[in-house]
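Student: Below are structures written as structure tokens.
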Structure 1
């Protein structure tokens, strides 16, 4: 039984029709590769492995997966020219779920996986941007603690342990936004976050990228059986035996500075059905920031930006100066994104809902799926 399907550099072992095996996200990542679109290389662990995981448990599944996952990581290393678990030229990855039926917000994601005290230094040196490196490290410890180590609030009234530390540091510094924290603040946050992890789990935060990767993969399988996901499946008549796939991809960074960004886009207006490309982006941010509501995202198109400004009562001068559209701030990337959206809509013959990241002026597509509209 083949458990891992690779994709990257315009090639893929899967394609769109394999969504039952690869999940919606994995099948579409493979398809975008076959269409020649810029997708970070990676691999998908099939939904069948999720069923094995529920039946046989973690140790057995890791044993069965080990060789295929190591081979797939080696392929990503070849395509990126980076090495996994190597302090001098580290390959960092994201681990995301992807069920065959869309389950937005139900399952978990870990970004920047593979970071430790050595890789953060080499990332700082290689990028020439220590703030970006420590910001990525801070995010990783927070996400890993939340998703893999179970340090998330149990109810709406519980305080997130990481947010609590973050708010305290910002308060002491007298700043409001995460982006106002400097390298020293971020280094302090990593220390405090790791201290919280040790206090909660009784163990040190894992340093080995391989330990982190297996932790991330198993956490996605575990999240298939979490309360939220079970409830969502019941409400939407999604069978438990479908399982979820796991997508592991080379990281691309929207938080590398002002020529980097991340966002979501729709090939049509989901609210009105109008044939108008639209979406939101944030400069110098990672994917979770757009949906977390920490900062106000900006519109992708000039027209969308003007409509938004009119609703907010913001003048055209202030809009152009403070909230420029992606078409104004990164015209080449915006044009490429709009072109890809048209291609995807023609290909899937349906409105598309896409996620993208711009790293250092280069556009990368992270996901596409058929869009949901209002009644």
Structure 2
């Protein structure tokens, strides 16, 4: 193993990173990036959760497949969810012992619940990261998180919610940002060609990078496009991503007569290219903790209009875009118009967004060192 990156001479440790599932999404990507960083520093990194496109038994050494995805609502009837919880906890407990895990880091409530049951009397510390949830479920998250050793969240507002609504002890809460790797390069020609394809005769391009799920408010986005299509027929909107409501949202857009104005691009391997091609990124989420996509937009100098979910207002203000009320179609469309119709304002916002992306809260090395220090503090 390589030498561990810390000044106190701590030994390398074995860490289990747990996710609800390892399908494509910001939470799994954060856990995997953190694991890669830890592994490069000499630690043993193990993955546990429901397999997905980004990690599975065949694709990752030290991977434990357990039905964490089906502990929650995806599991169906309550008796099935309870059965999945028990089955996952039994398998995880055996694996924790055989793999000699030192620390468990669970991302979201389902893997945290399984971990709590599995680690009973094993004396293995548990860190839980709260990545945001439906406001109605914050209290339920707290019932699980209160039994963890530490609870990490990327935004101060999310930490306040956990303390005030979910009754999580402030002593257990830690606010640590989400480090974002530098974006890959795109050629000017590739960006220009993509922009031309997406504009389809228009002259302003708005991109949304999001899963097509209820949380992300794609139905709200559709209402915004419907309101703008007559007053600004040259605006073009693109949704990049897929999800459980993909077909439903496509059908709704067609029903509203938006096929010329709104395009569903589906999943992509080049999200930054879409952000570089855009004049503006729009996020209409119903809830978030600290959206990675906003930081990604900042990295390529793209202004952002986003709904005021949890930590969003800590990132987005009037120098880099606009933070607007959740579900407020009038306020969202007004903010989009305000930015797209003023070239100088948009250029100034782009420059400010690029500057903001260089803050330490987005530096993976800075963020991951803090998380590594948490692990050592628990073991000490």
Structure 3
């Protein structure tokens, strides 16, 4: 049995005071970084009452165990361990809503953000000059020189898309380093997406210019331990978020991603059909069946890793989910054809009937997939 760990008198005194700021840190496989980040936060805030909320997505490297040990030594450290759901945006939302201070900051666990800017960000919030303060790499004094050319190009492109399509005015809407008044965040929270990585862009777009915003420069550092969480799926996450905000959130981010995956499935289907007919010399019926199965498999894999990444299936659940997805999509095909024929009977316009049938198929597949394939447990 472990002995109780008593905090020192200075830590106990600060922990007894109500925190002025809660620092939310989403984590996944960051066990080598969290202790260093905690020590840096402790040095940064000094006598200012603070707390840190680590939100861990059940890391295989047991990041949550390291955080738990920290919390036994310092009551200002809290750990939320999430089971069965993943995603940076969702982790940030849960962490901020679980915080106890009037102001909340979000910072990555990879030590690439400059925690020494947090007191300045807190001062701007406390004074009323701002309701949202962004750590920016692109204002004067900031730097993203640690980016390689590819990442710098992607960041610049995404920033420009966000500015032009969503009317975003800040210089670095893709930043993952920011602080916000918790009461203002709580009003926005029901409209935010729990998916994806760009929680700040979601906040800015959802607020529609109603948040007084300031930017403070910081130098983006180099990751020392662990691996970057950025992958090719982030681009689709970003595109889905932009489209969702353009529709005023009438269509959810998840549905848009499901539709984008379905569109890629059409390309896969036609490509497979061409190969089966021209190269394998199969009869059309067999080629069409092969195309359908390959496309459904492709859609399932992409949806599992992108659309439903927060409910990702693994192990036997992956096989079971694939079989259920085949069934759902097969029934969806009948719904597609039925609606198309019905529309064509009323108005014999082929493209209108085809579009109506396709939309019905997507809606059916999306609804049934959520109920039976990736249902929340």
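No value in this document is a laboratory result; all are computed from the given coordinates. Just so you know, these numbers come straight off a predicted model, no measurement behind them. Cβ atoms are built from the backbone, for glycine too; each structure is taken alone.
Student: Comparing distance in nm of label points 7 Å out along Cα→Cβ at positions 186 and 346 across structures 1, 2, 3, which is largest?
Tutor: Numbers: 1: 4.0; 2: 1.5; 3: 4.6.
Structure 3 comes out on top.
Student: A value of 28, 61, 11, 0 was computed for P(r) over Cα pairs in 20 Å bins from 0, in percent; which of 1, 2, 3 is the source structure?
Tutor: Checking each candidate, the match is 1.
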